Structure I
Amino acid sequence: MTKNKRVIKSFGKEWQRFDQSKLDKLELKKIFKDYFKIFPWKLINKKSIGFDMGCGSGRWAKVVAPRVGMLNCIEPSLAIDVARKNLSQNKNVNFIKLAIEDINLKPGSQDFGYCLGVLHHTENTQKNLNKCTSLLKKNAPFLVYLYYKFDNRNFIYFLIWKFSDSFRKLISQFPEVLKILFSDLIAVFIYYPFAKISLILDKMNFSVKNIPLSYYKNLSFYTMRTDSRDRFGTNLEKRYTKKQIKNMLKKAGLYKIKFSKNAPYWCAVGLKK
């Protein structure tokens, strides 16, 4: 089995387990806003046709679909069945079970697109980014989220990640039952304590910017478990600086590139030339 196929299979199992049915609606809206804050909704209307590349459980599509005319949810793993279930009430969603490189949508046919937390788990990120943008019409917006390389953090923060990454490389090779066990243990003993310490300090008006996992201070334990499995369960992970991402988006034919100033890093949006 190729590395790409192993990654696809792993994420399929993740979204089958964490199908987001236990995620509070208000929390979903909060997380959605964090990712989509910079998206130019003024360019989108009820007639717009777009795509969700690597839709997973369909959690983003759940919020996007009611705002547009048609949404193509693209997912190569078994998670496509989870998305079908979660989006069963949305009649304007088209499900496509294909990998990015096999997409059969007509180039230049989409009014918008987004790909969040997917491309850094593929072997050829730039090529797959180019594939995404090739589907867009001229001046159509594209939102992307790629793991950051801690270019806006201090050296200690980077060292902590480096240490944790050694565990990811190990845990990601385990059978699924052990992946679940260890990622849950990390959520209990690492994510939760750091998140709650950050919450307490934040309420005391201390800056928590440089505390690892402070992003989760107001999020549920369910989200922590989901993201722990997401982070430590994959054997393929890449990270990029803000400058690298900007250059990649330019190579993919985007202009008017804008980055979010808030976590999660890095979210960026651009328009197709």
Structure II
Amino acid sequence: MEGPEPAIVTHGNVLPAHVNYAVEKITGVYRLAPRPLLFTSIRLVHEANRKNDRPCIAEATLDASGQQVRGHVAAATMPEAIDLLEERVSRQIRNLHERAIALERRPPVGKRQQPNEWRRSNMPNQRPNFFDREAADRELLRRKSFAMHGMTPDEAAFDMEMLDHDFYLFTNINTDEENVIVRQGKEPYELLQLRAKDKSLDASAVKIQASDITPPESDIDTATTLLDESSGPFLFFLNKDTGRGNLIYRRYDGHYGLITPGKE
């Protein structure tokens, strides 16, 4: 095996054979990486909830010289979940390799045609099921921030794919405001913006359409209530206490998470 020995975390009835199988599968994709791998973690969870038809969750995170590649899937059995995870991580790494080649061959700025730097993944969503927790029992359990350095919506979409997320909060380098890029099935990515509008979306490597939704201005407690009243997985809002874009989302355990800019 060329690359780091994976750090393993397990919860529930996860057999040693499952761990060995996961290590074999994930380290088997090392050969595809275009950059040296610095760290790998694997998380296997077998939930005890008998009502869940996909209780086996497999997650892997690989650090490819600073670029994180992540997969997060669920299935009826642990071997099936591990196979799905291998497929997803392999696709992520191939995409990383294709983008690296395209960027190397890309002509200078000013002579550049619309780049075909990477392909959007059309793999089906195999996310874990959300736990149906009563609203009164939900808590804000996780707060995290993202780096303040700006990026284009195209770069944000790529990072979102590499992290295997469905939405991603970032600072738009073209407007210097927080935006959210959203994956929408096979349709173009959707871009949620605050006040300033990015006029460069037509030059993106992938199709991105600007949303006509204006994020609400709210404090965190009210945003949590608004999320409860909606059927969506997250709420992007303008934090009236800081004047910055924040994102509150539903966690798979039924609680909430909050993402804010790195410095507020």
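Quick look at the values:
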{"read-out": "Comparison of I, II - label where distance in nm of label points 7 Å out along Cα→Cβ at positions 21 and 229 is highest", "value": "II"}
{"read-out": "Among I, II, which structure scores highest (criterion: mean count of other Cβ atoms within 10 Å over residues 133-140)", "value": "I"}
{"read-out": "Value -7500, calculated as helix-only ellipticity at 222 nm (-39500 (n - 2.57) for each DSSP H run of 4 or more, over all residues; to 500), assigned to which of I, II", "value": "II"}
{"read-out": "Comparison of I, II - label where mean count of other Cβ atoms within 10 Å over residues 37-44 is highest", "value": "II"}
{"read-out": "Comparison of I, II - label where relative contact order in percent (Cα under 8 Å, 6 or more apart) is highest", "value": "I"}
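Taken together, the values in this text are just the output of simple stated rules run on the coordinates, not laboratory data. As the structure is a computational prediction, the values presented were derived from the model and not from experiment. Cβ atoms are built from the backbone, for glycine too; each structure is taken alone.
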